[in-house]
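Nothing in this text is a laboratory measurement; each read-out follows from the coordinates by a stated rule. Computed from a predicted structure; not experimentally measured. Cβ atoms are built from the backbone, for glycine too; each structure is taken alone.
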Structure P
Amino acid sequence: MERRQPAGYWQSVTGSLEYGEGAGAAAIREVAEETGLDVAEVLIDCGYQNHFDIVPAWRERYAPNVSSNTEYVFRVVYTDRPAIRINLKEHSRYDWLPVAETLQRVSSRTNREAIRRFVVAD
């Protein structure tokens, strides 16, 4: 999906934990909010985390003393492409792409790493 801010920034579904929320529950909520899909029964925890410095474009979303983030990786496997209803406040568009093309388009280093590690090439 292409984010509205910063323009041209492509990534998979992402989001933040709400107070007291676990990573799996946050993933299910964020997928629903950003795509309209209910993945509660099909979400797969990859058991993988990325740790990274927060990029300047996202800095305002965090407390002043927070400079790094932990990203939890999940995936969902579909045999058919479900209809997506993107959240137009956050994203301007989405595409279904082959893995190789996705890796070229995605902006986030950690997103590319997760795709390489956990998505089966088509």
Structure Q
Amino acid sequence: MTQPDNAAIEMASHLRQIKLLHTAIWAVMAAAILMLPVAAWLRRNRLALAITVLVLAECAVLAVNGGHCPLTGIAARYTDARSDNFDIYLPVWLARHNKIIFGALFVAGEMTWLWRLRRPRT
């Protein structure tokens, strides 16, 4: 059995760090999207607005980068793998359908917020 060279170890370390950062950012964004309808229901309008701005800023970053997270391109420098989750610690199915799932949840949260804004307080 051969020992991996230092360059391979360093590349694997960089990839792990990028995957951890990417996963942490994803977790914050996912939690924010899941919190949006709760904030709307509780009429926490400033929180709902902050979540909306955060998610729209993330959408702008993705749009500028051709629909991909900039960390994906950085992670690609450290591996030849290109599975849907090569750059993040998520199951393949979730990494593959992430934008659809959380995009739909975000729209539902926004619709909940708009509905709550239009309803009188009781």
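Worth pointing out:
- Each of P, Q could give Cα Rg over 2.2 N^0.38 Å, but the derived value 1.35 comes from Q.
- Look at mean count of other Cβ atoms within 10 Å over residues 46-53 for each of P, Q: the largest one is in Q.
- Structures P, Q were shown, and FRET efficiency 1/(1 + (r/R0)^6) of positions 6 and 94 (r between Cβ atoms, R0 = 35 Å, to 0.05) at 0.55 was computed from Q.
- helix-only ellipticity at 222 nm (-39500 (n - 2.57) for each DSSP H run of 4 or more, over all residues; to 500) from the coordinates reads -26000; which among P, Q: Q
- For relative contact order in percent (Cα under 8 Å, 6 or more apart) computed as 39, the structure of P, Q it came from: Q
- When distance in nm of label points 7 Å out along Cα→Cβ at positions 30 and 102 is calculated for each of structures P, Q, structure P comes out greatest.
- With distance in nm of label points 7 Å out along Cα→Cβ at positions 38 and 54 derived as 1.1, matching label from P, Q: Q
- In this comparison of P, Q, the computed figure 1.0 for distance in nm of label points 7 Å out along Cα→Cβ at positions 22 and 78 is attributed to Q.
- Origin of the value 2.6, where distance in nm of label points 7 Å out along Cα→Cβ at positions 62 and 86 was derived from one of P, Q: P
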